[in-house]
Structure I
């Protein structure tokens, strides 16, 4: 025997349809966007896009300049520092430890 709290399939389908219709009505009741607001948003987006393009171009130019400088340095025949000896590495490590200890 069914209890009075147990809704039938038809009742559940009806409630779901009502909820769906209510959501659609709520969505459709929103006022349309103002044309001035839309134009302002579009202009702001274009300004952001232009600024981003400028930043990208600046980064690209900076990277290109760095690559050219590195190539010029290599072409010039700059001497590469010889690898540090074990004693030099130990002194550098000790200096880093001492600096860190003095900060605390």
Structure II
């Protein structure tokens, strides 16, 4: 299942339709949906989730079966919590960085 999610997420990024795009549109006004910063933010969030799913896929490979089942469960929970925390933090970070760049006299 994790492998399928990895392919789905990364294919969406490759096709220019990151999976986070639809969720982001629920909380962002339509006028920003085509803005490069909005699109790059949703792409980055999707890539983080894709990396998390990829890590979970690797952990479920037969070579990792010697791991105790609870280790894999803890890793899965940690990966999902980390991706969720990044998803909650990153848009605000991007907005803050953009605001600082606009306020800077050099525009950086």
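Please treat every number below as a calculation from the coordinates, not as lab data. This is a predicted model, so every value here is computed, not measured. Cβ atoms are built from the backbone, for glycine too; each structure is taken alone.
If distance in nm of label points 7 Å out along Cα→Cβ at positions 27 and 75 is computed to be 6.2, which of I, II is the source?
Computing distance in nm of label points 7 Å out along Cα→Cβ at positions 27 and 75 on every structure in I, II gives 6.2 only for I.
If helix-only ellipticity at 222 nm (-39500 (n - 2.57) for each DSSP H run of 4 or more, over all residues; to 500) comes out at -25000 when worked out from the coordinates, which of I, II was used? Don't skip to the end; give the middle numbers.
Working: I: -27500; II: -25000.
For helix-only ellipticity at 222 nm (-39500 (n - 2.57) for each DSSP H run of 4 or more, over all residues; to 500), the value -25000 is produced by structure II.
Matching task: 9.8 is the computed value of mean count of other Cβ atoms within 10 Å over residues 19-26. Pick the structure from I, II.
Matching structure: I.
From I, II, which structure was log10 I(q)/I(0) by the Debye sum over Cα atoms at q = 0.10, 0.15, 0.18, 0.21 Å⁻¹ = -0.37, -0.72, -0.91, -1.09 calculated on? Walk me through the numbers before you get to the answer.
Values: I: -0.75, -1.00, -1.02, -1.09; II: -0.37, -0.72, -0.91, -1.09.
The structure behind it is II.
A value of 0.60 was computed for FRET efficiency 1/(1 + (r/R0)^6) of positions 59 and 91 (r between Cβ atoms, R0 = 41 Å, to 0.05); which of I, II is the source structure? Kindly include the intermediate steps, with their values, before the conclusion.
Values: I: 0.60; II: 0.90.
Attributed to the structure labelled I.
The value 9.8 for mean count of other Cβ atoms within 10 Å over residues 35-42 was derived from one model only; which of I, II is it? Write down the numbers at each step before the final one.
Values: I: 9.8; II: 15.5.
Computing mean count of other Cβ atoms within 10 Å over residues 35-42 on every structure in I, II gives 9.8 only for I.
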